[in-house]
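Below you'll find the structures, each written out as structure tokens.
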Structure I
Amino acid sequence: MLEKISEPKDIKALSLNELEALADEMRQALLFRLSKKGGHCGPNFGMVEATIALHYVFDSPKDAFVFDVSHQSYCHKMLTGRQEAFTKEEAFASITGYSNFEESEHDFFKLGHTSTSISLALGMAKARDLQGKKNNVIAIIGDGSLSGGQALEALDYAGEFDGNLIILVNDNDMSIAENHGGLYKSLKALRQSKGTSENNIFTSFGLDYCFIEDGNDLEALITTFQRVKDINHPIVVHMHTQKGKGYAPAEKDKESWHWCMPFDPKTGKSLVAEEEVSYGSLTCDYLMAKMQEDPTVITLVAAVPTNIGFTPDKRKAAGKQFIDVGIAEELGVSMASGLARNGDKPVFATHASFLQRTYDQLSQDLCINSSPATILVNTASVYGMNDVTHLGIFDIPMLSNIPNLVYLAPTSKAEYFAMMDWSLAQEKVPVAIRIPCNGVIEDERQPDTDYACLNRYKVEHEGRDIAILALGDFFQLGQALQQALKEKGIDATLINPRFITGLDCALLEKLKASHTKIVTLEDGILDGGFGQKIASYYGNSTMKVWNYGLEKKFYDCYDVEEVLKEVRCTPQQIMEDILK
């Protein structure tokens, strides 16, 4: 049946029994793709019936579906002409894992960050009204995403909007991990009262409201959507769904199955060998030990606890010294500043692409106040996540230009934890540390234990003529380049900058005496980055400077080695350039 669906109108003539059979086929298609390729599992399994009902009642793309974060958009793709990407392995690469207007007229945005759909839908609805058009705009958002400040701001504005807007809240009582925050008491009360509780966050914003007790009941969904179609004011349709519905392992362990690597569909066992050791587990073990030793050490995350290894058992063991603020990174940074100002030692950790939402809090709340908090920046690397919405390669220009912040780039396991030790012990400056992404590197180099003398680079090998400044994850690239040059009879200097946020002017000046060429290597975009500051320093001298890093562009679903070759970030290519 699914193979016969080339566009949404193809399902409108189906009977309820046929629609339910279609739902079963869609779950089989999800299982087929996810088990071979991986992706967002639980959110999509829980949205099958709702997606069918939406397309059965509404008229996409005239009626616009705006997904939040796109974790639940796979089923929508199946019903909008992209089903082969779920039924034929050779077609897997024809789609991305997120909503994408370049794929289909039924998608309106490229989306991968959370709490955005209501705001985007409000913009579309306002434009529709100003243009005198008549169509429905439906914002689809999960309960976990409601904790994001942008979602709450949008609900507030929607409360006085005077046109058609349907906000479909997919409430499965989960974020990526468990939900945190007072608004979830309201959602729980609404679920338990079948939508009749006076403790209703949506009506408190002035919004109309209706409740669907079983959000996986096709008939109930269709009936409700038919009732609200073409409504002339904003309404929240609050449906209670089951995350992972239809696949037993995902129903049982909702957190682990939010997103998955390829797996055996019969057993649920992953087909990808786990790393023997990772910075996630290492960081968790380190912080657990620190929290046990010192009650003032506090770990904070924003809905991604396992980004630093805090699985449910670890979170329970950490107790009140572990804080999950929900999808609210801004709160996480500001709360860390408050904790530090009152004498605690907070560590806030999240992914680099999510930290982008906190620029104002980093600048205003943290750095103006010089609060000695520690920020762990994860997946800030070409080796990190490679979806266009989750790129972690823009952190260096963002963070390195905020005054008072010390941003450190460790080059090994030992150096990473030495920097952590120093950051937790010092009481003068806010510190951000890039969690390495190029594997857990253990070597014979002994890291320093004190970084209080800011912006002091470390010369790992002293040579002449050519100096290589290899930052963070690209230090090993620098080592390989130094060795390649050595084989050509050139003894290059190798420098570990360590500090992203400042220049070691004394060392840079000293290099002029015995060097004529500088090579900078950084795991991030070049524009506004580390290397360009070095080049600027040498601008009025005869020193030649080569900057190597990534282009300022939105890479998507890339192969790391291909990208590095494209930007000439391989030892052989760099050597060719500087020896010309």
Structure II
Amino acid sequence: MNPDSPVALTGVAALRDELQRAAVAVGAPPGCEVRIERPAELEHGDLASNVALVLAGSLRRAPRDIAESIASELDRERAGVVSVEVAGPGFLNFRLDDRQVWDGIVGALEAGDAWGRSPAETPRRVNVEFVSANPTGPLHVAHGRGAAIGDAVASLLEWTGHQVVREFYVNDAGRQIDLLGESVEARFQEARGGVAGPPEGGYQGAYVAEVAAQIAAGRGEGQLIAMEAGERVELFARDAADILRREQQEDLVAFGVRMDGFVNESSLFESGLVASLLDRLDHDEHAYRSDGALWLRTTDFGDEKDRVLVKSDGSHTYFVTDIAYHLDKQRRGFELAIDVWGADHHGHVQRMQGALEAVGAGREFLEVLIIQLVKVLKGGEEVRMSKRAGTFVTLRDLFVETGTDVARYFFLMRRAEVPMNFDLSLALDTSEANPVYKVQYAHARMCSIFQRAGVNPADLDLRAIDLSALSLQSEREVAKAILRLPERISAAANARAPHVVCTYLEELASVVNAWYHEGNVEADRRVLADGPARDARLMLAAAVRLTLQQGLAVLGLSAPERMLREGESDG
């Protein structure tokens, strides 16, 4: 989309550009950040900014004085506003020019599938790595939260002009894989009448027995029995890891997440990347040997203590493979790596960024999103396990029960860094009390309007319809809410915060529902009521439909045209 198009420079975008120019003109540094928000009260205007209060410290002037200078400097026509007022200690309140609002609605509809998308000032190649579960069991609900957020962050970056690759890192080496093999061996022997239990720290749950039976059926029980015990355990480890990784991939696809690539930890050894890194570090000033082990001096880069790369027995730590993996990302041409990690990895962030700085990749290359834990509640009580997994709730059990859209939306609607209670009772509620249904019902209502009217939204003559016929305050509020979509998607992308889009969609659905239901009180306010505003209201409904569709799409959710609980009539 052309950044000079009416869509890109309508409403918030146009005001922000002009407000930033005016702020610089009165002494603010070039490129100063300008935040624009909706006032809490309608009488304060359409949009507001606290830029004068933010600049007061650096400019050493009273914020109200700065606000008045900015107001005098502001070109209202370029900003798309008809008025600007200084309020309180130095807030700037703006009222949008109606012509800009209506032109913005036309521009949104003309943009079609590009509505909400924007170009990046500096497009980047970004690797977003998420889920990355060990191939030792089914995905659980915390993996699901990471999957939903990682996928949505990748989508937000794509919608704002970046080139993104979604990647899954498979930890297919190390002690956990050995334990998997031993756990499957125990179940294999158990199925043959043995009594040996799983190894200490081994994997539980019915799925381990399922995997053992699947391998036995595929390999042949006789062949397995004839093998040496150690050889059989190694085979079980390899086959079980392959089976469980495929299952994880199938669960992700069913959950609406498609990875662009999978990278095995073992490939880092096979390709020589780990050996090359260790050879390099053996001669690096930031590495040293002590007590027979190879250490990286991460304390030079903000870590609390130095970290072991190779133990005294010659075995590698996860730390060395993690460094090699991220160096490989940079070697493959990525300019930014965004990793989505679980809460138990919080302490690993600083040491990993320090390590990358130590080896010359730069700590800014790695950005980490920490996903906090999830509790699944039903009737206020925690649901602790599934029959198949034995010790936790699986992602598949959850989304099969709630539906994919509901599960994804619930994971996305809270900040990633906050622990989450997944309210299963609310998730199963099909009324508008359920936030995702509230948004989807609003979309279905707009579709039903066109079905009843016998009109295809694509057939509306956008330049011939006079939107100034929309005289109701509720109609103007709907239009303003529509025009916030690009700005909200951009803000969510910059903050890596999909919940920003969820909040926006619920706010839009609220104003749309209020407008829609006015027709239940006064018949002449119905969207399809005869009169000069009918075509204009249809056009506004088309813009709502498109905006909800786009907002749901960027989150990886569907926009149903019909819903079972719909049922309202527009007369």
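Given a computed value of 4.5 for distance in nm of label points 7 Å out along Cα→Cβ at positions 295 and 407, which structure among I, II does it belong to?
On the way: I: 3.7; II: 4.5.
That value comes from structure II.
Quick check on the output: 16.4 is mean count of other Cβ atoms within 10 Å over residues 23-30, derived from one of I, II. Which one produced it?
On the way: I: 19.6; II: 16.4.
The structure behind it is II.
Tell me which structure, out of I, II, gives 1.5 once distance in nm of label points 7 Å out along Cα→Cβ at positions 463 and 495 is calculated. Kindly include the intermediate steps, with their values, before the conclusion.
Numbers: I: 1.5; II: 3.9.
Label of the source structure: I.
Which one of I, II has P(r) over Cα pairs in 10 Å bins from 0, in percent, as calculated from the coordinates, equal to 3, 16, 25, 23, 17, 10, 4, 1, 0? Mind showing how you got there, number by number?
Numbers: I: 3, 16, 25, 23, 17, 10, 4, 1, 0; II: 3, 15, 21, 22, 18, 11, 7, 3, 0.
Only one of I, II returns 3, 16, 25, 23, 17, 10, 4, 1, 0 for P(r) over Cα pairs in 10 Å bins from 0, in percent, namely I.
Looking at structures I, II, which one was mean count of other Cβ atoms within 10 Å over residues 287-294 calculated from, given that it came out as 16.1?
Numbers: I: 16.1; II: 13.5.
The structure behind it is I.
A value of 0.55 was derived for FRET efficiency 1/(1 + (r/R0)^6) of positions 111 and 127 (r between Cβ atoms, R0 = 30 Å, to 0.05); which structure in I, II was it taken from?
Comparing all candidates, it corresponds to II.
For which of I, II does helix-only ellipticity at 222 nm (-39500 (n - 2.57) for each DSSP H run of 4 or more, over all residues; to 500), calculated from the coordinates, equal -9500? Could you put the intermediate results ahead of the total?
Values: I: -9500; II: -15500.
The structure behind it is I.
Hey, distance in nm of label points 7 Å out along Cα→Cβ at positions 71 and 447 derived from one of I, II reads 3.1; which structure? The partial results should precede the final answer.
Working: I: 3.1; II: 4.7.
Derived from the structure labelled I.
The value 4.8 for distance in nm of label points 7 Å out along Cα→Cβ at positions 63 and 423 was derived from one model only; which of I, II is it? Could you put the intermediate results ahead of the total?
Working: I: 4.8; II: 3.4.
Source structure: I.
Can you tell which of I, II yields 15 when relative contact order in percent (Cα under 8 Å, 6 or more apart) is derived from it?
Working: I: 10; II: 15.
Computing relative contact order in percent (Cα under 8 Å, 6 or more apart) on every structure in I, II gives 15 only for II.
FRET efficiency 1/(1 + (r/R0)^6) of positions 95 and 143 (r between Cβ atoms, R0 = 25 Å, to 0.05) computed as 0.00: which structure among I, II? Intermediate values should be presented prior to the final figure.
Values: I: 0.45; II: 0.00.
Computed on structure II.
No value in this document is a laboratory result; all are computed from the given coordinates. Note that the structure is a prediction, hence the values are computed from the model and not measured. Cβ atoms are built from the backbone, for glycine too; each structure is taken alone.
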